[in-house]
Each structure stands twice: as structure tokens, then as C-alpha cells.
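Colleague: Next up, some structures in C-alpha cells.
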Structure I
Amino acid sequence: MHGFLTYMAVIIGGALGGISRYMLILFVPHHEWLGVLLANVSGCFLMGWAVQALNTRKRVPSFVKKGTTVGFIGGYTTMSTFIADFFSFMTENWLLALVYVFSSVCGGILLAWLGMVVGKKVAVC
């Protein structure tokens, strides 16, 4: 039963994460790459928070942790689209491609750290 709950949590979390990313991309019309960037860096914040706030709490069930991290955050962020956007920019504007990669990586690191700080201060259970 435990494995079933984990699978279901990852499936539901992945669907909700993917829908959330799609809605964010729709929020920035004509600039889908910006929606992907926002999803990736905010997803890094969420993962940083989840690592601190969920994974360090013993009372949070494992299926909730997996549904949140592997499911929702995994479905919300997208490395493959990031790489496709990068190569698209490289053929048109190499400077924009470099800014995009730098913003994604540095923004992701910064927001993951910030998420860990917030996760340490805001207890879930």
C-alpha cells in the first residue's frame, strides 16, 4: 500500500506541476522562454524549501515528500525545454543565450539557497 500511495502522489504531483508550469508560460505571452526561466528558478526555490521543510521533518509521510519533490517540482521545472530554448537562442542571438543560461543557473542557485533559509525558519510540522 505504501508504494501505491507514493506512485499516486508522484503522478498527481507531476500533473499539477506540469499544469502549473503551463499556466505560468501562458502568463507571459509571446515569451515562452521567460515562463520556462521563471518556472525553473522558482522551482529551485521550491526544491530548496522542500529539502529543508519537508525532508528534515519525520512526521511528514514519505509519499508526501516524494509527491512534492519528484512529482510537483519535477513536473513544474523543465530542463529539456531550457536546453531547447538555449540552442534556439544560440542560432539567433548568442548574447541572449548566455544571459539566459547565466540567469537560469545563478537564479536557480540563489533561489534554492533562499528556499532552504525559508524552509529552516518556517516549519511544516
Structure II
Amino acid sequence: MNKLPNGIDGILEYLAEMAAGYQNHLKWNEVAMLKADLMNMPHRWAGVSSKHIADRCLELGMRAEDVKEIELLVTKAQAGRRLVPQRSYRDHRFKPHVAAPDSPTLKTSREW
């Protein structure tokens, strides 16, 4: 499978590696980090289907329950739903930081 864009592949590899250290179970704090990144960096995840993300997680050897949880979180975030990570991870962003696409600046009628 092709690598996923915007550092998503590296994030999933990190999550799989951390889960492997706990008998292939994703810990609550890794889930909180993922939630925070989904909320703080929505442009990173835009345009990447949750199915591709789930397929990559399975390739990395993650267990089905964790894959389903990750897929559900990505789907919710892409649908505009709010995810609430634990307070200590609220500002977390995975590296590399991806710059948001330039949004058009709002102009007043005087600037037309």
C-alpha cells in the first residue's frame, strides 16, 4: 500500500509500536493523543479515507478492536464531530506539523 500523506503513516506506525509494547492493546493516552491531533490538525486528516487508514493499521499488525476505534475516531472527526481528549493531551499535535492550507481572507465591500 502507498504511504499515507501528511505524516499519517508515521502516526499510525507510532500507535502500532506503542500498542505492541502493551500486548497489542492501544492505551488510553495514545487514543487521547490521536483525538487531540484529529481536533487540532483537521487539515492533516482531510481527504484521507478512514478505510485506507484502517487498512494501514491492519498491515501494521494492530488488533481489530483498535483498528475499529481508530477508524471510528477518524470518521467522526472528518464528519465534523467533536472529540474530547483528556485534559493533559488537549494541545497535543503529532509531528511533522502540517501547515493549514491558506484560507481566503475575508474582505469588506470597501476592499472590492
Structure III
Amino acid sequence: MSVEDWKSQIKRGTLDFCILLLIKQRSYYGYEIISKLEQYPIVAAKENTIYPLLRRLLKEEYISSSWQESTEGLPPRKYYTLTEKGNEYLNAMSLEWDNLLTAISEIKGELNNGYKYE
């Protein structure tokens, strides 16, 4: 497996988490989510990935949506908001994420014993 393949697997496994973290801060519309994620290349994703994911999160009731008029004369936008169920799910994900990072850091520290990556 190449590093690119590995990065792709990481992205697939964490994209839900990243989107829910964003939406917890405030309501976002789809293109805004895509633009925000582009700031972080490891989790950047295209429309054909994000919109199906948003539909699934809606179906699972982790997020809700509402149409809002644009103030710039543009068509209405569909904004996504975290639900109570989504907040509980995100809290559980956050705990597991922290546990995962702790385990990886400990394993990496134990195995490397001061080894510096180049």
C-alpha cells in the first residue's frame, strides 16, 4: 500500500468527524463545508464525496437542514445544523479519537526511543 492509499483510508475514516466538528461551531451550507475542508488537504474532499455524506448524516438524523435566502441575490442555500443526536455522536467520536491519538502517540514513543524522522 502506498502512502497515498493510506492517506485516502484515513480521510474516509475521519471525514464524518471533521464535518460534524465544523457544523458544531455553526450552520454551514455544502459548498462552505467543501471550502473549509480545502484548508486542510488531508481531509479535503470534492462535491461528489461531501453531498452523499451529508445526505447520509441527514438520514441518520445527526444533522438537520434548512433552506435560507441568500443576502447577495443568489439562490437559497441549504444549511446544515448539528442535532442533539449528532452532538451525542460527535462527543462519542471525540472521545474515541482522543483515545486513538493517545494510543498511537504511546506506541510511537515506545517503539522509537528517540528516533528522529527525516
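A short reminder: the numbers here are calculations on the coordinates, not readings from a lab. Given the structure is predicted, the values throughout are model-derived calculations rather than measurements. Cβ atoms are built from the backbone, for glycine too; each structure is taken alone.
Colleague: Kindly point out which one of I, II, III the value 41 was derived from, the read-out being relative contact order in percent (Cα under 8 Å, 6 or more apart). Walk me through the intermediate numbers first.
Modeller: On the way: I: 41; II: 35; III: 24.
Source structure for this number: I.
Colleague: Using helix-only ellipticity at 222 nm (-39500 (n - 2.57) for each DSSP H run of 4 or more, over all residues; to 500) as the calculated read-out, with -15000 as its value, let me know the right label among I, II, III.
Modeller: It traces back to II.
Colleague: Also, I was wondering about something else. Give the label, chosen from I, II, III, of the structure having the highest value of mean projected area of the Cα convex hull in nm². Present the calculation step by step, with values, prior to reporting the outcome.
Modeller: Details: I: 7.9; II: 8.6; III: 9.6.
For this comparison of mean projected area of the Cα convex hull in nm², the top structure is III.
Colleague: From which structure (I, II, III) was Cα extents along the principal axes in Å, for residues 21-92 alone calculated, if the value obtained is 39, 27, 21? Don't skip to the answer; put the middle values down first.
Modeller: Working: I: 50, 22, 16; II: 28, 27, 15; III: 39, 27, 21.
The correct label is III.
Colleague: Given 1.7 as the derived value for distance in nm of label points 7 Å out along Cα→Cβ at positions 5 and 69, which of the supplied structures I, II, III does it correspond to?
Modeller: Numbers: I: 1.7; II: 2.9; III: 5.3.
It must be structure I, since only it matches.
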